[in-house]
1. From which structure (1, 2) was Kirkwood radius over Cα pairs in Å calculated, if the value obtained is 19.1?
2. Assuming 3.4 is distance in nm of label points 7 Å out along Cα→Cβ at positions 86 and 126 as calculated from a single structure, say which of 1, 2 it is.
Structure 1
Amino acid sequence: MATTDILLIDNPLPGVRRLTMNRPEKRNALNNALRGAIFSSLMDADRDDAVRVTIIRGAGPAFSAGYDLSANNAEGQPYYTAQGTMPWSRHVVEGWFRMWDLAKPVIAQVHGYCLAGGSELATACDLVYVADDAQIGYPPTRLMSPPDMQFHPWLLGMRRAMEMYLTGDAISGIEAAQDGFANRAFPAEQLEQEVLKIAERVAKVPADLQQINKRSVHRAMEFMGMREGLRAGTELQALAFCTESSQAYRRQFKRDGGSVRTLLSQRDAPFQDYRERQDGD
């Protein structure tokens, strides 16, 4: 177990491992180094007999604002994915299934922004608890593509998923719990305490039995086609990257913070939300 600058690791309770994404200045944007540290630490926890459950949270004002668009995410990927046309979506979904297939439960503790790839990270966890005022959304549907991991119809239902895809709008933590993305929502100041209470209860169940409990739920979803559906969605995401609109938007990206900020503002200004939200709204 090794704490790094970008991922802090502690054991707040017996049997409970906690990973804290530590890029607050980037709203914990997921570059390959951070993704690699998360996967490595989760595998360490899965092999550690002293650990029965892991919590993932974010330092600073957000859980995660998504993939780091200022990074070259084609280089230094934490695991190999078979190549081909537009492999990014297939690559990241493979990673989320690595989490899905772990023996031990993983809990997402979500506050602030939980957007795009950040929402995929939370979805890959077994339990999700959110702050009431968290914002969960997939704004890249506005000018880039549908999600890499298209969990929305499975967790939120057709109508809510359709609305989120067609608008790119976010839902609040309260709505996320009501609609099925999250287990429960709590006031932000109570979130950490409540998550630790739940983790403590999960940790009371022996790990050899708990892995079967976890797989029972996953197998039911797989029989209904969820794994195949999510994999099929990666092909639609790749197809969207071939559209004229997506290519025109993505051609403007340069790997520097100023360019990314400008292009995110270009995307969200007409909607007056996310970083373009007006004071008092």
Structure 2
Amino acid sequence: MHFPENGILPYLCGTDEQHEHSFRIDRPCDPFDSVLFLHFRSCARILTINGNETAVPGDCIFHSPDFPQFHEALPTDPAGYRNDWIHIVPGLVLPLLQKYNLPCNTLLHTNLPALAASFIQAIQHEAFYAEADSGTMIKLILEQMILRISRSCRTGCLHEKQSRTERIYHSAMIKFRDQLCKHPEQKLSIRSAAKEMYLSPGRFTAIYRMFFRKTPYADLIDMRMEKARSLLATTSYQVKEIAALCGWEDAHFFMRAFHAKNGITPSEFRMKFFS
């Protein structure tokens, strides 16, 4: 398989793909001599360097070209088998994995099932249109995705260093954050979430910040921005429609917040993809 100079073939990637319960991939190596990246949105069984393991939503893996690829749906998972995936030329991705100290053929735990989708969609778009400097843009997007994975993995390990009392809340906080990630457009009620865990709002916020290095509100804004960037890059919705879909009632406030966070307006961001 001959990859273009930018390192990506637009038809060798996909996001939130739904598979049947009978789905299975079983091959001795990568058929395209590439690095296969998988990011799981549902549970799955997968072969890693540690043997057969069960992946949970938010887990991901970078398969080196010569490593056996085996992954399949879990028949007991009512959601079926859903994942994001992309084949990448080794020379593009392996130096980045080394730079951010991420191993191949090992399950990486991000706790964020939707983390990779917007990055893969942006890479796919760049690869499809192959405009000027698309190779540089793809490398930058890929590096940002790998950095996000690395940071999420490090954040997810923080609970191992915490007290017994703090560990009690880790799984509940992960579940809460997963819901934020899936539905960032919904209103956030710290009081309600804290009440379910028998915590005060202040204690809830402190524990959340300890695990994820930011407050729930700051995290929610980042997730809304990620969804907004994805919609700007992959749809033709008007800016005010995207604002509403991402949870902003005031489109002008959304535009100001987007500019403050990204350094450019939503329209300028979209021009990068639909110029």
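1. 1
2. Of the options listed, only 1 reproduces it.
Only the coordinates and a few stated rules stand behind these numbers; no lab work does. These figures come from a predicted structure and were not determined experimentally. Cβ atoms are built from the backbone, for glycine too; each structure is taken alone.
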